[in-house]
1. When you work out percent of Cα pairs over 21 Å apart, for residues 58-137 alone for each of the structures 1, 2, which one comes out largest?
2. Of the structures labelled 1, 2, one was used to calculate log10 I(q)/I(0) by the Debye sum over Cα atoms at q = 0.21 Å⁻¹, for residues 34-97 alone, giving -1.10. Name it.
3. Suppose you compute distance in nm of label points 7 Å out along Cα→Cβ at positions 26 and 122 for every structure in 1, 2: which one lands on 1.9?
4. Among 1, 2, considering only mean projected area of the Cα convex hull in nm², which has the greatest calculated value?
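No value in this document is a laboratory result; all are computed from the given coordinates. Quantities reported herein were computed from a predicted structural model and do not represent experimental measurements. Cβ atoms are built from the backbone, for glycine too; each structure is taken alone.
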Structure 1
């Protein structure tokens, strides 16, 4: 594990809220020069602490109004079947997030669609045509209360 100090934690907290913050603004927020902040950011990226910079796109702006949480159970839990399903998750744009989980289901997916007809077409292609899937249960999201990737960062 990489050792982070309080300044790293402050930098990470700030860039999680706004990855377009200027070095000067970041320096003022954490008490360092802009150059020192740039060096630390570069090191945090190199060490894999910061995995990427993304933009959050409004779902409504691109016609993706419907979200579902889908619980998926596979027929058999074999490494090759699990790996194949993980690959299909990664290669399917409608699947926004996928988790391999413990419990009653094998996977939990966050899926987006334009409408319910679009989701039905997706289920036929993604679930029904995959013989390794035993069952899936769809939970339709009524209200996206909170969405994000911001992690709480505690440095003692």
Structure 2
């Protein structure tokens, strides 16, 4: 089983975790908010960074752009890799090891409503988004992004 240098989640004995290449994006609205996918038709909701599985005919940027439209309605352009991390979890009774690449993305336009019926776009303050993330790897990606931005702004001062 392949593991990234950062691996989140716990495995359950006796289960075989399918490795799934995935990609997620962090789309900022200035410093105040980031785009988050709110999942579910009624509370309690799950919250993820927009993104998901990479299809066999896609590269990471193409998958990320497709997933953003499906989950948020936003058209985005990947600008840089934030980091990579694995996440063990159970998806619809299937054990998965989500091998995720996280990108910072630029919002290129509002394409309308998400095409996935149980997804909605919400804008949350980064600290609030960290607290609401369903997956530890997503919370780590937001925190890592915040620290990278802080370090970059300190170098400019």
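1. 2
2. 2
3. 2
4. 1
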